[in-house]
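Presented below are the structures under discussion, each in the form of structure tokens.
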Structure I
Amino acid sequence: MITIKSKNTQVLESSLRFTEDGKSVKYQANTDLYVEGNTYNELVTPKTIFDLICPLSDVGNILDITQKQIDSYIIVNYPPLS
């Protein structure tokens, strides 16, 4: 099975904006997409993921929250191939 994964994820701090209700931040992140199991580590596709959301109450874990949202993005946009 061919699966896309991400690594080297970085939250773009300059993109942080409060949501209209003021309870979350909306932002972007850069990540490197790669094919799981590929031994050529330099073969990655840089990707900016938009419209990420993190509750202010959990902003201390923004990188973990970001990675979960990116993982969901990958499943929807690049489903595993058998």
Structure II
Amino acid sequence: MDDELVILANKLIALHGELGTWEKVGKHYGRPKITLWRIAYDGYDPRNNETRRILGLSEIVEQKIRRDVRGRFARDIG
């Protein structure tokens, strides 16, 4: 698991201990309780950038690279 996810997982577990239920943790962040539980215990890495922003995780940036008919990387035209 990525370092920032480990830090967030520990933070969520501590907040759960403080608030008492995952329902309250979910309301605190405005996210579904199961998503937060999965981050804390399953190492789930949310793909939704809005969720990542709310939880203080870095944004995921994807870059698509074209390949030519031979499967080699090709320069993007345009």
Structure III
Amino acid sequence: MLIKLNKVSFVTVGQGASLKVERTILEPVWLNPTHIAKIVIKQGPADCPDITNIAWGAGPLGSHIDVLETPEQIIEIIKESK
């Protein structure tokens, strides 16, 4: 069973200390929870929420994606999908 999460990316302007988020982009993404290998919280850009990085696969062929949901929310979504 697939779970639906919100892929998040940021459009930024400026550089260094003056770097600011101009826009936040959310896209729906469907993932197979049995393929998730690692979930890590990452600090988002200034004035934005922290994000969660999900990794799956191994080695150089592995992939990752940043999502808006917290690890706790992801675990709850997985439990509800069963």
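The table for this structure:
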quantity: Relative contact order in percent (Cα under 8 Å, 6 or more apart) from the coordinates reads 35; which among I, II, III; calculated: I
quantity: Structure responsible for -6500, with helix-only ellipticity at 222 nm (-39500 (n - 2.57) for each DSSP H run of 4 or more, over all residues; to 500) calculated and labels I, II, III on offer; calculated: I
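Taken together, the values in this text are just the output of simple stated rules run on the coordinates, not laboratory data. Predicted model only: the values in this text are computed from it and were never measured.
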